[in-house]
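J.: So, here's a batch of structures to check.
Values quoted throughout were computed directly from the atomic coordinates according to the rules given, and no laboratory measurement underlies them. As the structure is a prediction and not an experimental result, all values here were calculated from the model. Cβ atoms are built from the backbone, for glycine too; each structure is taken alone.
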Structure 1
C-alpha cells in the first residue's frame, strides 16, 4: 500500500506514517466497538443474574420469626405469636 502512495508522489516516510496512522485509527475503532460490546454483555449478564436470584428468594411478604418481647418474655417468636425458642417459664431471669 505504501508503494502505491509513493507511486502517487508521496514521500516514502510520509507514506509509511500515513499507513501507521490508518492502522492505529482502525485499531482504535475496533477497541471502541469491543468495549461497548463487552459493557453491554456485562450488563445483560448482571440483569440475568439478578432475575435468577430473585426467583430463588423467599416471598418478601411472608412473616418471619423474630426476636422480640412477647407474652412469654424476650425470645424468638413465630409470626403467629408463639415463642419457639427453648426457655423455662419458671426461671425469673428468663424474661
Structure 2
C-alpha cells in the first residue's frame, strides 16, 4: 500500500505495554515516534504507528469529515497521536484519551 507519511518524534514521552486490566507489563521506554499514514488518493490518515524502543503499536483511524470517529488497536489513543492529528487539522475528542 502506497501512503503519504507524517512523522514526529516526542523526546520526553514514554511508552510501556499495558494489559487490558491496567497492569503494566513492561518498563517504560523513553522517546515516542509517531507516523501517520494516508493512502494515496485519500485525504484523512488511515493509521498511526507508535514506536518507542521495543514497543510498537499500529492504530487504525476512522474519520467523519475532519473529526476522528473511531480507532482500533489500542484502548486509549496516545496523546502524541492526538497532538499530531490536531496539528494536521483534525478534531480529536478528549474521551479518546486515558
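J.: Can you say which of 1, 2 returns 20 when relative contact order in percent (Cα under 8 Å, 6 or more apart) is computed? Working shown, then result.
T.: Working: 1: 12; 2: 20.
Clearly, the read-out refers to 2.
J.: Among the shown structures 1, 2, from which was the value 2.5 of distance in nm of label points 7 Å out along Cα→Cβ at positions 7 and 79 calculated? Before the final figure, lay out each step's value.
T.: Numbers: 1: 8.2; 2: 2.5.
Traced to structure 2.
J.: Of the structures labelled 1, 2, which one yields 9.9 when distance in nm of label points 7 Å out along Cα→Cβ at positions 15 and 71 is computed from its coordinates?
T.: Values: 1: 9.9; 2: 1.2.
It must be structure 1, since only it matches.
J.: Work out the source of -19000 here, i.e. which of 1, 2 gives that when helix-only ellipticity at 222 nm (-39500 (n - 2.57) for each DSSP H run of 4 or more, over all residues; to 500) is computed. Display every interim value, and only then the final one.
T.: On the way: 1: -19000; 2: -2500.
For helix-only ellipticity at 222 nm (-39500 (n - 2.57) for each DSSP H run of 4 or more, over all residues; to 500), the value -19000 is produced by structure 1.
J.: For Rg/Rh (Cα atoms, Kirkwood Rh), which of the structures 1, 2 scores highest? Don't skip to the answer; put the middle values down first.
T.: Details: 1: 1.72; 2: 0.96.
Once Rg/Rh (Cα atoms, Kirkwood Rh) is tallied for 1, 2, the winner is 1.
J.: Continuing with this model, one more query. I have 0.50 for FRET efficiency 1/(1 + (r/R0)^6) of positions 31 and 47 (r between Cβ atoms, R0 = 25 Å, to 0.05), calculated from one of the structures 1, 2. Which structure is it?
T.: Details: 1: 0.50; 2: 0.75.
The correct label is 1.
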